[in-house]
Structure P
Amino acid sequence: MIKVGIIGATGYGGGELVRLLAFHPAAKVHAVTSRSYIGKAYSEVFENFRHEEELVLQEENMDSIAKECDVVFLALPHGIASQKVTKDLLRKTKIIDFGADFRLSDADAYEKWYKVEHSGREVLSQAVYGLSEMYRDKIAKSRLVANPGCYTTCGILALYPLVKDKIIDLDSIIIDAKSGVSGAGRGLDLKLHYDEANETVKAYGIGNHRHVPEMEEQLSIAAGRPILLSFTPHLVPMNRGILLTAYAKLNKKFSYEEVNEIYQKYYKDEYFIRLTKKGVSPETKWVKASNFCDLGFTIDERVGRIIVVAALDNLVKGAAGQAVQNMNLLFGLEERAGLDMPPVFPA
């Protein structure tokens with residue numbers, strides 16, 4: 001069995017990771033850490049884990065956990081992982097980072113967007129961007145995987161075939177996305193209180209959201225040229241899920257069948273990407289608690305524009321599920337191991 005360590009196991013992402021690994025046929029959680037709940041049983045923090053094998057939250061000791069575990073997940077706020085991951089640590093264990101510290105190839109760009117010093121420049125070049133559908137061969141050979149952001153996963157998967165085959169005007173991309181409140185984490189924040197977040201929808205991070213450079217970098221690699229895009233996220237009063245709508249100008253007139261053929265070319269063998277039928281738009285309720293990303297598109301012939309709609313669970317395909325998918329690749333396992341379950345409905 002693969003021994004797993006989880007640093008920061010009491011956030012939403014860490015909790016979802018523990019839940020998913022409880023079903024995994026080849027991995028077992030060996031160590032879980034927390035700054036706030038040291039010495040407590042895991043089920044005292046998350047009551048839904050009663051009757052599961054008991055885990056006790058321990059104080060973080062990266063060196064000892066790295067020696068004991070085959071893989072360590074870092075479910076930490078941005079800016080912390082880069083202080084912890086060193087060449088010496090990577091010789092002892094494999095690392096999958098939930099945060100943004102190793103997602104961008106340029107440390108200066110990271111510091112500009114995240115307003116925090118990047119302390120892991122010596123290992124940044126070893127990091128592989130952990131979007132399995134694009135980089136599975138590189139991930140399999142890596143020891144440091146940068147798990148993608150939730151908005152970013154949704155946006156890149158929605159646009160990748162169009163960008164790769166250059167059938168859209170690459171300067172015309174606009175992305176509008178809505179996320180459930182769990183995407184903001186488990187920390188206390190006034191704007192996330194029930195009275196503040198319920199019965200309202202609000203845009204935030206307009207023009208400067210920190211996932212923009214991540215999407216631009218990956219789509220630029222796919223296109224073979226720099227891409228700039230507009231992205232506006234919104235907070236909606238639901239627990240989990242992302243619904244993303246991407247707009248782009250088509251380079252010429254395409255039929256639905258022609259565009260569908262392009263999506264099929266890239267995704268027909270991708271188990272976790274589900275293309276909807278013509279006229280059916282993805283919904284967050286159809287992917288809840290699963291590792292699926294649903295994609296559908298419409299061609300607006302009147303204005304020569306394609307509209308792509310994508311839905312995923314921000315805590316699964318947008319975080320913990322993608323991380324397990326990456327772990328499976330790192331250890332040569334079936335990519336679907338521990339993740340091959342249908343979405344929950346209703347929920």
Structure Q
Amino acid sequence: MSGSTFGHLFRVTNFGESHGPAIGCVIDGCPPGLELSADDLQPDLDRRKPGTSRHVTQRRESDRVEILSGVYQGKTTGTPIALLIRNEDQKGRDYENLVDTFRPGHADYTYWRKYGFRDPRGGGRSSARLTAPMVAAGAVAKKWLRETFGTRVRGCLQQLGPIAVPFEAWEHVDANPFFAPNAAIVPRLEEYMDQLRKRGDSCGARIRVTATSVPVGLGSPLYDKLDADIAYALMGINAVKGVEIGAGFNAVTQLGSEHGDELTPEGFASNHAGGMLGGISTGQDIEASIAIKPTSSIRIARRSINQRNEPVTIETHGRHDPCVGIRATPIAEAMLALVLIDHALLHRAQNADVVHAVAPIAGASGRGR
């Protein structure tokens with residue numbers, strides 16, 4: 001199977017299956033000399049892992065990451081970094097009734113048509129379980145970006161099903177299981193999720209991800225646009241059905257006099273572009289959001305077919321997230337960080353000698369916070 005490697009200079013090759021013995025990745029191209037240990041990676045994995053609240057899948061995985069290579073005496077050596085996360089709580093029997101049938105909304109049918117054979121246990125290779133190694137790799141990228149440029153990558157919940165989540169402050173995000181930037185709305189979110197779980201149904205979500213202190217000049221003006229690569233990375237996350245950069249689809253109703261971000265000697269007056277112009281970073285905050293579809297695995301009976309094209313009725317049991325978007329925030333952060341480190345290394349390779357007499361401007365951060 002091709003398509004398991006992400007990036008150009010900072011390359012991450014992902015391996016494993018949802019119910020195999022382990023999952024992991026190999027990072028090639030990490031600059032040498034970065035102080036790195038498993039403790040640097042574990043916090044983001046703990047934010048993503050299952051079983052953290054009653055609102056997500058109750059699969060119990062510690063998601064403890066092991067660094068197998070590429071680090072010596074606490075620092076990266078510049079050689080491939082192998083990361084391993086062992087699967088500890090597989091229940092393959094939950095999928096015995098799906099060996100020759102296809103769950104609506106899942107990759108079961110397309111996977112079988114493409115490869116002629118599939119692992120039905122938890123989606124196998126197409127499972128969102130495979131986002132865990134990317135979160136670990138993203139933590140490496142986050143640390144290098146922070147130490148090199150002061151870049152900080154953060155995300156939060158913007159909407160859960162029909163409930164919009166007004167932004168209040170970043171400090172609320174890691175204080176609740178929804179990554180909501182608003183503490184007052186958490187009881188309403190909990191009530192809604194409890195109702196969904198009782199009905200056996202699911203919902204979607206909208207996640208915002210942003211990066212601050214991004215250097216000017218990352219990206220290219222044609223096929224390697226920074227915003228295009230960000231959209232590609234975010235769209236590659238399981239269950240994502242839409243990506244917006246900056247104003248996104250709101251740009252449709254804006255006038256040119258409103259959308260175009262004016263420049264002043266003090267900086268940009270606004271950030272409708274989301275921190276990129278012509279595919280190149282402006283030095284403003286990178287702003288993006290993703291739309292995540294409702295979880296396809298639900299207890300409500302749905303129509304489908306089997307491999308003989310016979311009609312069947314599917315009720316998906318086992319342990320599933322009523323909203324996969326709840327745990328998507330650290331995943332979106334990781335994918336954005338992986339794009340930024342890759343472009344930073346590409347920029348350094350070609351443009352390290354470019355010097356300007358005038359310092360770059362920044363200005364409006366995007367949303368004033």
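Values quoted throughout were computed directly from the atomic coordinates according to the rules given, and no laboratory measurement underlies them. For clarity, every value in this text was computed on a predicted model and none was experimentally measured. Cβ atoms are built from the backbone, for glycine too; each structure is taken alone.
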So Kirkwood radius over Cα pairs in Å, computed for just one structure, reads 20.6; which one of P, Q is that? P
Distance in nm of label points 7 Å out along Cα→Cβ at positions 8 and 280 was computed and gave 1.4; which structure, P, Q, did it come from? Q
So mean projected area of the Cα convex hull in nm², for residues 216-311 alone, computed for just one structure, reads 9.9; which one of P, Q is that? Q
Of structures P, Q, which gives 21 when relative contact order in percent (Cα under 8 Å, 6 or more apart) is computed from the coordinates? Q
Going by distance in nm of label points 7 Å out along Cα→Cβ at positions 120 and 240, which of structures P, Q comes out largest? Q
Which structure, out of P, Q, was distance in nm of label points 7 Å out along Cα→Cβ at positions 24 and 256 calculated from, if the result is 5.6? Q
Per mean count of other Cβ atoms within 10 Å over residues 72-79, the highest-valued of structures P, Q: P
